[in-house]
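Enquirer: The following blocks contain the structures, represented as structure tokens.
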Structure 1
């Protein structure tokens, strides 16, 4: 091999490796799209959050967090059936993802499917027992179903876990109403 051929081969390899490395640095990852979807959800840009979740799912259809982020955005738009479908897919992929049970329970509550909502909130509580708001969510589902004693018990558990005085006052009023 001549020096000229060796130099051309070396330059070609450098360009190839450099192109691959540059391409890797610019490529989108499913995790980047999930993070962007979550940020857009926090900012209230639900259509855009759904688009980012879709991109994540295209890149990795086995990523539970992508379906869960999209479920949240659908819920914010009041699309309860889509929320249930995506939260269910997230649970199928990761049955320990508490937020997916919360999202599905939220959708079931809005559809007045109280038993399903209670079951999902109960599973979320099993996974995250110190999350105070879950007890309030389940209490509201019990209240919707007409189970006053269970609703009061969950509201009392919520009060024992939270330090938000404003919410405590609201929940105490709800307990008073249920106790009548």
Structure 2
């Protein structure tokens, strides 16, 4: 009789111990601990002249190709430059253009010295032709900060956008910065 009651008691203690272990391990998680929100400092520098209304002005220089310009800025998270991991900044633009199927996207020319003839040779390769119609943003959509905390992206509007105001948005988590660029 005593053996049976000891076995039941031991079995009860084992079940109680398992129940306590399961309860303790399942009730705690890192998600339950509230963490303070990061303080994010971000600025955008269009590297362009700014008028009295705060609009930047970009003078278009090409009527046939994209007009390329770099936009810069800096970021800090909690007062420090984020190094590992780097921060991903999402960029958006108010303007897009269409690259149609059959459009020539590039023409490659190679120049070299022909050592057998001693002549300078210029060879134009067949053009690269787009095979599908696509919508192309006027800003690169993503960048990561550099070691010094700088961020950079490229805008590339077309000449037919001249006179428009290009709105460029940079977003890092819950912080959004906007630059308005008049295309002159």
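Since every read-out is calculated from the coordinates, none of them should be taken as a lab result. These figures come from a predicted structure and were not determined experimentally. Cβ atoms are built from the backbone, for glycine too; each structure is taken alone.
Enquirer: Which one of 1, 2 has FRET efficiency 1/(1 + (r/R0)^6) of positions 62 and 94 (r between Cβ atoms, R0 = 25 Å, to 0.05), as calculated from the coordinates, equal to 1.00?
Expert: Working through the options, I get structure 1.
Enquirer: Of the structures 1, 2, report the one carrying the highest value of distance in nm of label points 7 Å out along Cα→Cβ at positions 134 and 150.
Expert: Comparing 1, 2, the top value of distance in nm of label points 7 Å out along Cα→Cβ at positions 134 and 150 belongs to 2.
Enquirer: Can you tell which of 1, 2 yields -27000 when helix-only ellipticity at 222 nm (-39500 (n - 2.57) for each DSSP H run of 4 or more, over all residues; to 500) is derived from it?
Expert: 1
Enquirer: Another question, if that's okay. Can you spot which of 1, 2 the value 5.2 was calculated from, given it is distance in nm of label points 7 Å out along Cα→Cβ at positions 54 and 110?
Expert: 2
Enquirer: Of structures 1, 2, which gives 27 when relative contact order in percent (Cα under 8 Å, 6 or more apart) is computed from the coordinates?
Expert: Here the read-out was taken from 2.
Enquirer: While we're looking at this one, here's another question. Computing volume of the Cα convex hull per residue in Å³ for each of 1, 2, which one ends up highest?
Expert: 2
Enquirer: Here's a follow-up. Matching task: -0.34, -0.42, -1.11 is the computed value of log10 I(q)/I(0) by the Debye sum over Cα atoms at q = 0.17, 0.19, 0.34 Å⁻¹, for residues 86-125 alone. Pick the structure from 1, 2.
Expert: The value was obtained from structure 1.
Enquirer: Of the structures labelled 1, 2, one was used to calculate FRET efficiency 1/(1 + (r/R0)^6) of positions 78 and 158 (r between Cβ atoms, R0 = 30 Å, to 0.05), giving 0.75. Name it.
Expert: 1
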